[in-house]
Structure 1
Amino acid sequence: MKFGIIGNIQKSSIREITEDLLGYLTLKKIPFIVHDELGQWFNNSGAGITIDQEIMVNENQISQSCDILIALGGDGTMLAAARIIGNKGTPILGVNLGKLGFLAEISIDELQDCIDDIAAGEYYVDERIAIEATAINDGKKFTALNDIVIDRGSSSRIIDLETYVDNDYLVTYAADGLIISTPTGSTAYSLASGGPIVTPGSNVLVISPISPHTLSARPVVVQATSIIKVLIHPGHRGVHITADGQTEAFYDTPIEFTIRKTQHVVKLVKRKKWTYFDLLRTKLMWGKDIRRDK
């Protein structure tokens, strides 16, 4: 078992946590490699140990050079890890250095125990749907684990998004934009826009309007095998598309996007002791009475 390690160097605690992790893996004689961006930053940070150049690898090599990729950061780091892995299939273990963290659910306090569990085979791999949007005008593709968002960009005007599911007309949303979400992404932007929470194993996608102009516009859940088509007719400038909030582009109208499930899945390392509903209760503080628990 060899671990790969990436991390968000903007996190204030990243140096200390990386140092502790490397020390523990070394103590346990577990081999590891480090993303070169993290390794070079760490060596210049004044830490008590130095990472050898021989175990630093670049973004293109890391997914093929380890059995599990540890992502130190938050959900954004997890999404970056999923983008780095692509269709290689390397499982990702998310360690949460942030606040909420639906994807990076392992806390720092649990990390060493989690590594011990993984070394003993006490873990499972959860397979998650990913989606891909294609801009028909230029053929550019955008892949996401959480969501594809099409919005009005810098314009102050609402945008009309003519939406089809498997070539059947659904509705034209007059809104600030549209979110096409996987079950994994249902607890991200889609949830903030009034979409449902969808359990990860569900084979569905969620279409959620952003600030719709009509109160009757509601999120729609469709089969994950569906092909979703979104048309924006002439009259809107600078239509904006983002994938997981990390890759983006702007298009003039008319523009057409198609969104569909990818052929590959994203693999996440999970603890056997926790369920998805445990995660929801913890992260959303369900059952917590803020009037009493002060």
Structure 2
Amino acid sequence: MRDLNYALKQLCDRNRDGSHATQHDRARVLDLIASQLQEMGFRQMVVAGLKPKHVEGLVERWKAEGLAIGTIKNRMAELRWWAEKIGKQNVVARGNDQYGIDRRQYVTNINKARDLTAGDLAKITDPYSRLSLQLQAAFGLRREESIKIRPEWADRGDRLALKDTWTKGGRAREIPIRNEEQRRVLDEAKRFAGRGSLIPADKHYVEQLRRFEHQCAKAGIHRIHGHRHQYAQTRYRELTGWAAPAAGGPRSKELTTAQKLIDQEARLTISSELGHSREQILAIYVGR
């Protein structure tokens, strides 16, 4: 039995900070970290035994694996959570700079967009998960939003309304319904879910989240966040008239003064539709 994995699971069970999705992701990351620590030779480690050498060893491993800066930062956040819960906050430095972790880069101009194909959907056997994927692609929803959504309540005719309890950061928002595909997917979800959500009546959110993840993994569907990238790039072209930089369109420095105004307005609009409070984050989706 992997004692550290089990001990960290118990720590998560006793400290249910954040939303269900946050708790689920934290438990998954800490389980991975426990396994990696054991692979690195720390086989008799207990949950209260976290030390600076463990943190430094993990960071070096993650760097060697070539993980994205954002991924490493997310894992560091969970290490700090672990340290706080055992009363050893000083084990993990407050700033990531001390570990040589660079600032997150919001401008990548790497196209991470992903289409949801008929072939993908054919591999999904759970109808709840299938509709969640379709809503993600049609409206640029986050995973949690696409599972918790109550389609009938959300349909406002010309727009999709998202409750604050479904969204990251508790920020309610609205997304325009602009085309026949969005209307078709939403109507299908309404017929299927009735007045409920895309969580089966006999399951809790976390249970359906696990089923969703299992369905996607079994079907070989990875990088589902790419559906949000695809949504953002499609909207960018609609609003500006040209392709996003990440999709081969002109870079911001190549735009005329008039085009830059159109570009800025489009970025603000898409940021709002995706539920981001900072416009600069949109560069991850459409480039700069």
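Which one of 1, 2 has distance in nm of label points 7 Å out along Cα→Cβ at positions 19 and 115, as calculated from the coordinates, equal to 1.5? Going label by label, the one that fits is 1. Tell me which of 1, 2 gives 16.9 when you compute mean count of other Cβ atoms within 10 Å over residues 131-138. For mean count of other Cβ atoms within 10 Å over residues 131-138, the value 16.9 is produced by structure 1.
When helix-only ellipticity at 222 nm (-39500 (n - 2.57) for each DSSP H run of 4 or more, over all residues; to 500) is computed across structures 1, 2, the figure -5500 traces back to 1. Taking Cα Rg over 2.2 N^0.38 Å, for residues 83-122 alone as the criterion, the top-ranked structure out of 1, 2 is 2, with the highest value. Quick check: 0.8 is what I get for distance in nm of label points 7 Å out along Cα→Cβ at positions 75 and 179, calculated from one of 1, 2. Which structure matches? Going label by label, the one that fits is 1.
Tell me which of 1, 2 gives 0.95 when you compute FRET efficiency 1/(1 + (r/R0)^6) of positions 11 and 243 (r between Cβ atoms, R0 = 35 Å, to 0.05). Computed on structure 1.
State the single structure among 1, 2 that was used to calculate distance in nm of label points 7 Å out along Cα→Cβ at positions 99 and 139, giving 3.6. The read-out comes from structure 2.
Here, each number is a calculation from the coordinates, and none is a lab measurement. What you are looking at is a predicted structure, and each value in this text was computed from that prediction instead of being measured. Cβ atoms are built from the backbone, for glycine too; each structure is taken alone.
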